[in-house]
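Got some structures for you, see below.
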Structure 1
Amino acid sequence: MTRRPADVRLDELLRTAVDVIAERGLANTRTGDVARAAGVSQALVFYHFSTKDSLLAQAFAYAAELDLAGLTEVLRSDAPPLAKVRTIVDLYAPSGNSKAWTIWIDGWSEGQRNAELERVSRNLDLRWKEALAEVIAAGVADGTLRCTDPVKAAWRITALIDGLAVQVTVHDNVIPAGRVLGWIHEAVDRELGLQITS
């Protein structure tokens with residue numbers, strides 16, 4: 001194997017770590033696996049990440065931030081609150097990208113044993129809930145949505161999506177992703193006082 005130069009970018013190491021984690025799982029990923037996949041020395045991995053736990057937590061955060069980039073775009077848009085809610089739900093819901101949900105599910109599980117990963121996953125997860133609550137509150141304020149407590153509604157909606165995402169990701173082909181999305185939209189419509197769409 002040809003060794004890569006030591007000035008390999010942190011961003012490239014994180015991308016490689018995400019791919020390795022998606023394939024091997026957080027518990028089975030070693031720093032040596034990431035170094036081999038990136039074509040660098042293990043010493044370089046430890047230069048960027050002081051511990052394996054730090055590598056895993058930062059790679060998890062890197063993958064989650066890619067998902068959150070879409071959320072930021074939605075929040076900055078001039079779309080009305082209902083359109084924003086629907087877009088956020090579609091971004092959050094399980095789709096064809098099983099890698100993202102595989103990493104989230106794995107991150108929640110490993111977070112029980114890795115304090116740094118738990119902190120990172122909790123903070124990233126809360127950003128989704130807070131953003132959805134904010135948009136729901138804006139819809140209540142302009143009269144397009146009916147909801148007595150936007151924060152509780154956001155937690156219930158994301159909890160439903162989390163649970164269905166686990167089923168779709170872990171138990172492949174048990175429930176078609178399209179059907180799951182329909183169920184999610186139905187629940188969102190009920191939660192926000194809208195006419196049921198499916």
Structure 2
Amino acid sequence: MSEQQHPDLVVGEDGLARPTWAAGDPLLRGYYDTEWGMPVRDEQGLFERLSLEAFQSGLSWVTILRKRTAFRAAFAGFEPDRVAAYDVGDVERLMGDAGIVRNRRKIEATITNARATVLLRERGGLAELIWSFQPSATPEPRSYADLQSQSPESVALSKALKREGYAHVGPTTMFALMEAVGIIDTHLLGSHRRGTSGVWPAAPLD
């Protein structure tokens with residue numbers, strides 16, 4: 001594997017190739033090596049990822065990771081039933097919580113989405129809905145330039161969630177969610193994480 005073939009990969013001191021975004025900061029590297037792109041199929045796990053992706057909009061992902069413990073404390077471990085019971089007082093409490101991203105619209109969307117998640121159980125549940133948009137093939141990017149910010153499936157997922165009452169679930173945010181929870185594999189070809197999710201096989205290298 002040459003850098004010319006894979007310009008957005010960096011081989012670390014451990015001999016493992018990672019994309020540039022995950023090669024420097026230890027927190028990002030750990031997240032990339034152990035979590036990003038691995039399948040998440042449970043309601044609570046998906047509700048957390050959905051919420052964090054919404055909070056990340058307009059910010060760097062490392063900012064969200066650094067605040068993740070505080071987010072979990074603020075939103076009751078992202079247990080949908082507990083967050084669904086939040087009221088106006090909870091919104092004000094969260095707006096005063098310096099440990100999280102204090103964006104009223106995103107806080108209110110998280111509560112709205114918790115309520116939608118509870119109601120969605122009657123129709124199969126959040127995990128079933130999200131995973132129903134898994135495509136028949138996954139991207140095989142060699143560089144960032146090969147990747148788009150959304151897909152037909154992320155557009156369709158966004159529309160489906162909005163019909164169910166979800167907020168802050170645009171197609172770009174949903175594409176990021178699909179990457180993060182293993183619905184698609186957008187690890188760059190040549191990355192040591194490519195094909196490790198068990199959902200998609202590793203693409204052969206030339």
Structure 3
Amino acid sequence: MPNTFNSFVYKYIRPTKAKRSFEYANRLIDCGVSTPFPIAYIENTSIFGLKSSYYISKHIDYDFEFRALIHNPQFPERVKILQQFAAFTFKLHENNIDFLDHSPGNTLITKNANHYNFYLIDLNRMRFKPMSFDNRMHNFRRLWLSKTMIKILAEAYSKLYNKSYQDTYDLMLKHSRAFQLKINSKKLRRSGRKMQFKK
């Protein structure tokens with residue numbers, strides 16, 4: 001249940017997370033981007049504000065999450081999956097979609113013959129705007145990519161975007177490293193250990 005302030009905001013000022021998820025899911029589908037099919041959203045309110053909200057979508061029998069590629073460098077067809085994921089993310093960007101929660105647990109993956117399908121979940125945080133080169137590379141930062149993964153993604157993305165591999169790799173690496181350092185900084189200071197960027 002939201003606090004008093006958010007309860008008021010989500011009833012009278014800003015769309016609820018459930019409503020945004022429903023509307024964004026429909027917008028993704030209109031762009032040909034996969035997400036579990038949106039069914040409905042429910043909002044329980046009083047005169048004081050929002051009490052609770054729920055987003056309902058079709059269940060997806062997925063094979064694995066993107067995070068599996070991070071934890072297992074020997075994951076079967078890892079390179080092929082990453083190449084196809086680069087194309088999937090490129091399609092997002094070409095449709096002016098900035099998925100703010102583009103993180104390891106928010107992409108479900110299914111296999112269909114030699115092709116992999118990607119489904120976005122946790123949709124309530126998106127922006128719709130023209131995506132500059134910097135915006136595009138910045139959008140990869142939350143995926144917690146290793147240097148090897150960045151090399152594969154950068155090579156595939158650069159061909160689609162008609163940008164040099166080196167420029168794509170350097171900027172994707174810059175944003176990924178900055179994000180990882182930011183997230184780990186407090187814990188690393190407490191433990192006294194130095195951060196090691198994944199190879």
Value 21.2, calculated as mean count of other Cβ atoms within 10 Å over residues 44-51 from one of 1, 2, 3, is from structure 2
If you rank structures 1, 2, 3 by Rg/Rh (Cα atoms, Kirkwood Rh), for residues 60-171 alone, which sits at the top with the largest value?
2
Assign the value -15000, calculated as helix-only ellipticity at 222 nm (-39500 (n - 2.57) for each DSSP H run of 4 or more, over all residues; to 500), to the correct structure from 1, 2, 3.
3
Matching 0.5 (distance in nm of label points 7 Å out along Cα→Cβ at positions 20 and 100, computed) against labels 1, 2, 3 points to structure 3
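Bear in mind these aren't lab numbers, they're just calculated from the coordinates by the rules spelled out. Values in this document were obtained by computation on a predicted structure and should not be read as measured data. Cβ atoms are built from the backbone, for glycine too; each structure is taken alone.
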